[in-house]
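Structures given as structure tokens follow.
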Structure P
Amino acid sequence: MSTSHLSSLLVCFAACGAAPSASTTAAKAYPGSAQGGAEPEVATSTIALPGGTADGVAMDYLLFDPRTHAVWVPAGNTGSVDVIDTATAKVTRIEGFATQELERRGTKRTVGPSSATLGDTGTVYVGNRGDFSICAVDERALTKRTCGKLDAMPDGIAFVATTHEVWVTTPRDKSIRILDATTLAQKARLPFEGEPEGFAVDNAHGRFYTNLEDKDQTLAIALDTHAVAATWQPKCGEDGPHGLWFVDGEDRLLVACSAELRAIDTTTGTVVGTLAVDDGVDDLDYDAATHTVYAGGAKAGALAIATLAPTGALTLRAHVPTRPGARNGVVADGKVYLAHGKGSELVVVAVNR
């Protein structure tokens with residue numbers, strides 16, 4: 001994305017073809033954030049989600065389906081998955097997912113569907129903490145198909161096209177589960193000495209990437225043998241590494257630390273790019289067409305927009321105020337959608353290229 005494009009970052013849902021369910025609020029990027037040009041003009045908008053409680057709507061991983069131009073929002077405590085049309089902002093609910101109440105560190109909370117991944121044409125897979133299930137959902141009819149159950153709580157899920165499998169991180173069990181993508185029966189359990197967090201698939205090189213969050217390590221796992229092919233040290237610190245994104249064709253693995261981004265050369269394991277961002281980053285997303293990285297800092301309430309160079313160097317291009325707690329953004333049809341659980345909404349930053 002050029003500086004001139006960033007300088008005209010106008011978030012206008014009328015122009016972009018979307019109709020937000022809440023008013024659009026103008027905002028400017030923080031001073032000094034744009035590199036080599038004027039500060040970009042930006043604005044944010046929100047899309048309200050149904051079924052929120054006093055605690056909001058529990059959200060973790062979001063998914064963009066480019067085949068249907070829809071953002072999928074597993075809305076845990078509501079027992080539903082909300083599917084949002086990127087052109088109209090219309091919200092359609094898929095209901096009937098199990099929930100359960102858990103107590104952690106003295107606090108009770110209700111959990112349910114929390115993750116989604118894009119499968120073969122026609123299918124989205126949804127992971128559910130409510131009953132430890134992984135379900136295939138028809139991406140157009142928005143109806144459930146086959147479901148499989150695990151004996152541990154799922155976290156992140158990823159479809160692996162070359163092996164026709166669904167890989168599921170189960171950090172509380174310190175393992176990854178591998179399921180047949182058709183039957184959703186478990187084929188393998190891969191144990192680790194730490195808690196897998198984050199996921200990225202490298203089909204070309206036959207690898208699956210994950211972090212051991214509590215060990216501050218990033219692993220490359222062979223898709224065929226399931227052996228750990230490499231272990232890298234992203235040096236994220238006490239909080240450990242979180243989200244991952246593999247850049248196809250460039251051998252670059254993006255790693256989200258809580259307040260920094262890393263770019264790892266997957267051929268050497270060397271950290272070739274580092275960038276300080278706002279605190280509270282969990283997951284990140286990448287736009288290959290513009291070589292742009294998006295990372296929402298939940299604690300700071302800001303979205304960092306950075307450029308990834310061919311060398312792996314990361315450069316901050318914009319620093320956009322959002323909402324405290326907004327995180328885990330996905331890029332969808334020129335907009336970035338961030339989960340804002342406490343507000344029972346998505347925070348949307350539209351990009352006019």
Structure Q
Amino acid sequence: MTPRVKVIGAGSIGNHLAHGCRSHGWDVTIVDLSTEALERTRDVIYPSRYGAWDDSIILAKPEDVEGQNFDVVIVGTPPASHLAVATDEILNAEPRLLLIEKPLAHPDSEALRSFVNRVNASTTRVLVGYNQRLKDNTLAFLDAAYSLDLGALKSLKSHMLESWDGILKAHFWMSSEKDSYLAFTDQGGGALLEHSHALNLFLYLARELGQGKPINVEANIDWVKHESGIYDRDSQLHITMESGLVGEVRQDLHTWPAKKEALAEFEKGSLLWTMGDSRDAVQQLSLEGDVVKEWHFPKTRPDDFKGEIAHLEHLLADPYLASPLDLSAGLEVMSVALAAFASSKSAGPVSLVELA
């Protein structure tokens with residue numbers, strides 16, 4: 001039977017994931033509170049990105065789909081609303097899969113714990129949309145790390161450095177970052193949460209490379225105050241893992257051109273993961289920094305979500321399949337972020353906050 005998907009939020013990510021689901025032939029309904037947002041999806045965003053509007057997609061207000069059942073629900077609303085929207089879906093519809101776009105939520109430990117309790121009492125499997133874990137260059141990076149004779153891991157760094165320009169270009173209807181949550185860390189914006197793909201990728205690679213869980217975090221954060229709030233403009237984290245490895249994560253909102261990469265240094269060389277607009281790649285580097293071998297993955301922006309949607313399809317077919325997108329991964333990112341914010345205030349290392 002063809003899966004029925006409800007995408008909540010007609011913004012940039014909602015369009016990307018709706019298109020990804022349609023590429024698999026799924027029945028898609030996009031839901032938004034704003035008629036203007038729905039019309040913008042139909043008339044501008046979707047056709048300009050993917051060539052033409054897809055008439056099979058249903059556009060609806062929340063009341064139009066009340067009481068309907070969906071196999072998959074995707075939450076693509078602003079982060080401060082994620083937990084409330086997801087909780088409502090779990091209580092009233094209980095879809096088989098519920099995918100929450102990153103970050104999982106705004107920085108509120110009590111709200112996160114309450115949500116975990118609600119999920120544990122339901123049959124819905126909750127995922128968090130860190131699609132980098134399922135991309136071709138990530139799989140190639142790990143395959144190289146497992147198969148090449150590189151020796152022990154010595155250091156690990158993950159950077160996601162990109163100015164507001166890239167985000168605002170995708171959200172052309174906004175005049176500035178202050179028109180949304182982006183300029184408000186307490187709403188889930190700022191560098192550390194908005195660009196948390198770097199933190200997530202670091203935690204994933206560290207775990208896969210045998211470094212265990214994060215233990216504590218020391219953060220150096222550049223805060224920017226404005227007339228209506230505050231956000232972290234540049235966040236640099238040093239994360240101590242169970243193995244004793246101290247890795248680095250850096251995310252900012254001012255670097256242009258964007259720089260998105262992860263570097264694992266081993267005893268006998270390095271592996272460099274990179275992400276670009278038209279190509280992702282992995283390079284094997286010698287101790288001197290020379291390229292020994294490289295793998296290239298040409299792509300378009302919609303291709304970034306192919307692995308994620310294919311993975312949802314696999315989970316629908318096999319509910320017991322392990323998933324790198326499970327809620328626990330999104331919670332770990334939030335736990336590190338909360339500790340980082342606390343570290344910024346205390347000017348010292350902070351142990352992770354237990355959320356589950």
Structure R
Amino acid sequence: MKFLFIVQGEGRGHMTQAISLSEMLRSEGHEIVHVLVGKSKRREIPEFFFKKIKAEVTSIESPNFVVDTQNKKIQMGRSMFKNMFLLGTFIKSLKQLNKIVKATQPDIIINFYELLGGLYYIFYRPKSKLFCVGHQFLLLHPEFKFPKGHKMDHWLMNIYTSIIALHARKLLALSFRPMSNVPEKKLYVVPPLLRPEVTRLIPEKQNFILGYILNSGYAEDVKKWHESNPDIELHFFWDKTDVPEELFITDKLVLHKLNDTKFLDLMSKCAGFSSTAGFESICEAMYLGKPIMMVPTYGHFEQACNALDATIAGAGFKSDTFNLTALQDYIPKHKDVSIAFRKWADSSKSQFLNLLTT
């Protein structure tokens with residue numbers, strides 16, 4: 001069968017999921033005819049995605065978040081207001097998407113939580129079957145636990161998710177742990193889509209902390225903690241574009257541009273991991289048995305949900321700040337859940353192929 005992917009470009013998780021699923025499908029003789037990635041001026045699509053996806057890639061302008069002047073907190077009101085003024089741009093993106101779909105004639109379109117993919121089915125109604133993949137769809141599960149408060153954020157995210165999911169045949173909800181399917185909601189709970197490189201790593205423990213920050217403003221928090229703890233070795237990855245591949249703040253604190261090979265190598269060796277609570281990096285750390293401190297991006301409701309859900313699954317704990325002393329204190333207390341998590345994650349290929357191709 002012929003597949004076309006539509007991938008959200010916010011963060012790296014959706015892109016690595018697309019890479020993993022493309023390899024699964026090709027191994028069974030299926031074809032990825034085209035990949036479209038939502039982009040914005042604020043983010044750069046990492047080079048590893050173009051190399052690993054092994055299909056023609058087109059980037060299209062899509063709705064994105066607006067952050068504060070410190071590049072930390074997501075501002076939902078400003079995000080909605082700005083995106084309204086870009087409607088003309090997004091209409092052009094939908095026309096571009098439709099042109100590619102007509103040219104490639106895919107049997108199935110897989111949407112990795114990109115809003116334009118949902119809008120495309122509402123306005124164009126293509127014949128290709130639609131399947132949606134993402135951890136966000138797990139928030140529609142009746143047993144999902146939400147952080148307290150955030151009523152407006154919860155309501156807005158439900159609307160956003162409903163637009164994406166409206167015409168889908170199935171919603172494949174990535175999860176940290178097994179949960180029941182909800183067929184009446186078209187909802188099927190599936191394991192994370194980890195790259196084969198992760199499963200081949202042999203974890204060890206060296207004396208440094210690894211981190212990943214979604215918005216570069218959080219680097220200032222890391223630097224501030226490092227000033228008080230200059231002897232602790234830190235390696236943090238960020239998405240800042242106008243910096244070298246490795247920015248040495250000191251000989252003990254290095255800020256790295258996104259690089260999948262280097263990130264996974266350091267993940268396999270670190271003593272503990274701290275991140276802004278993105279789903280994919282938490283899964284990689286769980287697979288390798290790493291203690292995790294999750295710091296949800298301010299104003300990012302999805303990450304607040306990720307942090308709570310991952311805590312329930314035994315990944316680690318939530319923090320409001322990058323106070324890495326808390327992670328140091330937690331590391332010797334962490335109960336390793338990697339054996340159960342690996343069993344769950346390793347079943348992903350059979351489950352995805354069954355749900356997508358039968």
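Here, each number is a calculation from the coordinates, and none is a lab measurement. Please read these numbers as outputs of a predicted model, since none were measured by experiment. Cβ atoms are built from the backbone, for glycine too; each structure is taken alone.
Summary table below
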read-out: helix-only ellipticity at 222 nm (-39500 (n - 2.57) for each DSSP H run of 4 or more, over all residues; to 500) derived as -500 - corresponding label from P, Q, R; value: P
read-out: Structure from which 24.0 was derived, mean count of other Cβ atoms within 10 Å over residues 101-108, options P, Q, R; value: Q
read-out: Label whose coordinates, when distance in nm of label points 7 Å out along Cα→Cβ at positions 61 and 333 is calculated, return 3.3 (choices P, Q, R); value: Q
